Structure P
Amino acid sequence: MKQLNRKNTGLEKLQPIKVVQFGEGNFLRAFVDYAFHKLNKEVDFNAGIAMVQPLKDGMVHLINDQDGLYTLFMNGIKKGEKIQDIELITNIVKAINPYTEFADYLALAKEEELQFIVSNTTEAGIEFIESDTADMQPPVSFPAKLTVLLYERFKHFNGDTSKAVTIIPCELIDYNSETLKKYILQYVDLWKLEDEFKTWLSDACTYHSTLVDRIVPGYPRAEIEQYNNKLEYQDNLIVAAEPFFLWAIEGGDALKAKLPFDKIDLNVKIVDDIRPFKMIKVRILNGAHTAMVPFSLLYGNKLVMETVNGDFTGKFVKSVIGEISETLDMDKNEITAYSEEVMDRFKNPFIKHALADIALNSISKFKVRVLPSLLGYYNANKKLPVNLTFSLASLIQFYKGTWNNEVLPVKDSPEIVEAFKNAWQLKAIDLVVAKILANTEFWGEDLTQVKGLSEALILALNEIEENGIEKGFANFSKHY
């Protein structure tokens, strides 16, 4: 079988570099690079991408070995049907390690057609390291590396505003573009660079915060032979992802003109405010994940897919999503469509998502992802949501640490684990509930003040301990 490269595939003509991308990992290759590939393919966007390895140890050498080519497999469930789409991604022009090819890295600043900077350097990547200097080759932090590149471009084109760039970070932090811009300007001040450069950065360059949403398991090591058998070439960089795709980018008409995603069939939304999209993702996708974990583990399941496919547990998860959806002040059709997609994503047979793996730090996750929906439902309806309340009871039961003489996969800070241990030593359920709900370190507020919540949890926990999850939930539900 022939090796994957441009000569063997007849793809030797390269597109001009319009995008510099910090990060070479699975997510960017299955998400951003795929999005630009679709633009090239469907509206002749003609944008090549130069990858920059943000850390000293990376994989750009493997990408260069295949001339930037790799295969994306999109596996999952869509409207109840199993699908697998295969796409050869062809828009990576070069991949550079700035730690060994610093001159090549700086040369990217001189690319005539460069328009966009994209990044995903993990949540820890957007940081300010005061010891970084302008003459380091390269500086340590991503914002410092980017400042050096932008300064080189500013100098080379004599401050030409038409050569300014559009910066679109994809790191999963709040206000990612605002934070990145802040750190870039801090480096300008720290390094005492020209005021004209600072003006060019602030006024000519644009910065756009984002929300990204796609599950990317990455290289399918366990099934690699099955994957390669579907290809006519040997690919060492196969990426597996789910079909679902959402990229919300803050921007207006100018950005829409630069990025004509409205002309292709891909869920990219250029909007004034990404916060509603973040809320729907955190509340429904992440919230349902967090709500199902203790409930389903206590029931005896091991996987997310197993949970949503089960008659009892699947109905529970769907009802949880229904209660969450009622609390969101967004277009109901959009919420319904997203909720249905989430259930399809949870059912994806190609992704083996262990419940124990997502049990980490469940208390802080519940506080951010689930509690606002529980309280929002209560405030709107003047009654407690049955499923979300039972989920909270299951969480308290889960943090007891054992169930049916088996140790549960509780993974949290020693302080939280100890606090639950002390609460459960009180033995009487009403005392356990009172102590846990009153712990403002857990919830950010005293939940004993929520009318009826303590009584509901006492009832639910007594039912769980006496009758188990399924019968306990049935008995609990009769009261609400």
Structure Q
Amino acid sequence: MDVQKFRVVIAGGGTAGWVAAAALVRHLGPSLDITLVESDAIGTVGVGESTIPTAWTFHKLLGINEQVFLRETNATFKLGISFENWRREGDRYFHPFGSIGRGLPLCDFQHFWLEARRRGFGGALGDYSLETQAALAQKFATGDPMPLAYAYHLDATAYAAFLRSLAEPAGVRRVEGRITEVEQADNGDIAALVLEGGLRIEGDLFIDCTGFRALLIEETLKTGFDDWSHWLPTNRAFAVQSETTEAPVPYTRAIAHGAGWRWRIPLQHRMGNGFVYASDHLSDDEAREQLLAAVPGRALFDPRLIRFTTGMRKKAWSRNCVALGLASGFIEPLESTSIHLVMIAVTRLLQNFPTRHDMAALAARFNAQSRAESEHIRDFIILHYKLNDRPEPFWREHAARAVPDSLSARIALFREGAVAYQEGTDLFRTDSWNAVLLGQGVTPRDHHPMPSQIPDADLQRAFADLRAGIAAQLAQLPGHAEFICRYAAAKVPAAA
């Protein structure tokens, strides 16, 4: 007798829906019946166009050919984020992927660097990051062994289409239609989606990818939402694409302005531009005008306004429903974590996939892990705003605002003794905390005593050797634009 397959119904497409579909069919396809419901009449936000290095790992998990992916999504490479004007107007620092310098098991690199600076040498922290130096020199290459830690800039709409092209031939059934009703069983679980025209799609597990609406997890199951806007009050973003006017750089630009910040994300065929702000400090008309004034080249359409509230669902997995992407919550895009949060949630779901209807323990673990990581990311984002010397009311309010105890403790540790750390489900590594804390102007009052025992000549030689090694590696790298052209030029020409 045939055993009915476990039925997974994905409500909504976009990046979140098709990431889930592609991953589930790749690794559990023979055991599952996967249906994805989406409507061409419902648009997607489509501005999550910058990733972090976990995207490379996830693509390996899915067996994605990097060159095909790059061509199909008009992607470029990303070595980190350039933060401009965040501490004060005219300031700039770089948050790189990869490691910075070389520490010891008992003493991280920042302690040696601070000791070198105390003695009058050592240079900038970024002098000891290959990714920083390659980004600023606009150089890049892949290889084996991997010379650089990197992520991608990509066209979000093209990315969803690319994943769909992998998922459908592998067995995912796509159903076109608008969801008009979500039916619940007597026990409160979701039983079926009802589409316009009356088609019912039953399932055992439902994945909510319906965006900010959160049709399943919130409108139906009333899961609840933890609002973090008292810590992160930006609540609007305009997004617009523009013609490319220069060769794409291998990094994202995050440029602070009087009431928030704006992004620039270079693709092969166009530039992605965005303007994040707090509506209490800037009107929509003013924000739109400031964005268009800063856009390089001709805007390709009218800027789209996105309204949001920073926070997360009280449960990302409730009953037999898992929320992904915007349906699960939103942490503003400052550190490019939106796509990562989808990918890591799908990975956790694969690791802890339910068997039939007993899901409570799995859901509890999934929710605990999701909350820990999201709160860690929240704290890291708040850090950029908290530590500033800008004069505008928006920024002064941020500097005066109380922060979560978890972040306050991290800042105090660094101020006292230059201690940064990564543990558990933390996404951002010690080097990331160092880069941002130092970049935002925190000067530790002290550091580990171990470097003070090293004679001047030995410490200077060690730092010179690190710089020389990076310079030698940098000399071997081609230009970023040159490498893309040779490795995976997009189908869409730059002039399109």
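Just so it is clear, none of the values below were taken in a lab; they were calculated from the coordinates. All values derive from a computational prediction rather than experimental measurement. Cβ atoms are built from the backbone, for glycine too; each structure is taken alone.
Here are the numbers:
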{"quantity": "Computed 6.0 for distance in nm of label points 7 Å out along Cα→Cβ at positions 287 and 455 - originating structure among P, Q", "calculated": "Q"}
{"quantity": "Which entry (P, Q) yields the derived value 4.4 for distance in nm of label points 7 Å out along Cα→Cβ at positions 271 and 423", "calculated": "Q"}
{"quantity": "Test item: FRET efficiency 1/(1 + (r/R0)^6) of positions 375 and 407 (r between Cβ atoms, R0 = 35 Å, to 0.05) calculated as 0.65, pick one of P, Q", "calculated": "P"}
{"quantity": "Identity of the structure behind 22 (criterion: relative contact order in percent (Cα under 8 Å, 6 or more apart), calculated), options P, Q", "calculated": "Q"}
{"quantity": "For volume of the Cα convex hull per residue in Å³, for residues 135-230 alone computed as 220, the structure of P, Q it came from", "calculated": "Q"}
{"quantity": "Which of P, Q yields -11000 [helix-only ellipticity at 222 nm (-39500 (n - 2.57) for each DSSP H run of 4 or more, over all residues; to 500), calculated]", "calculated": "Q"}
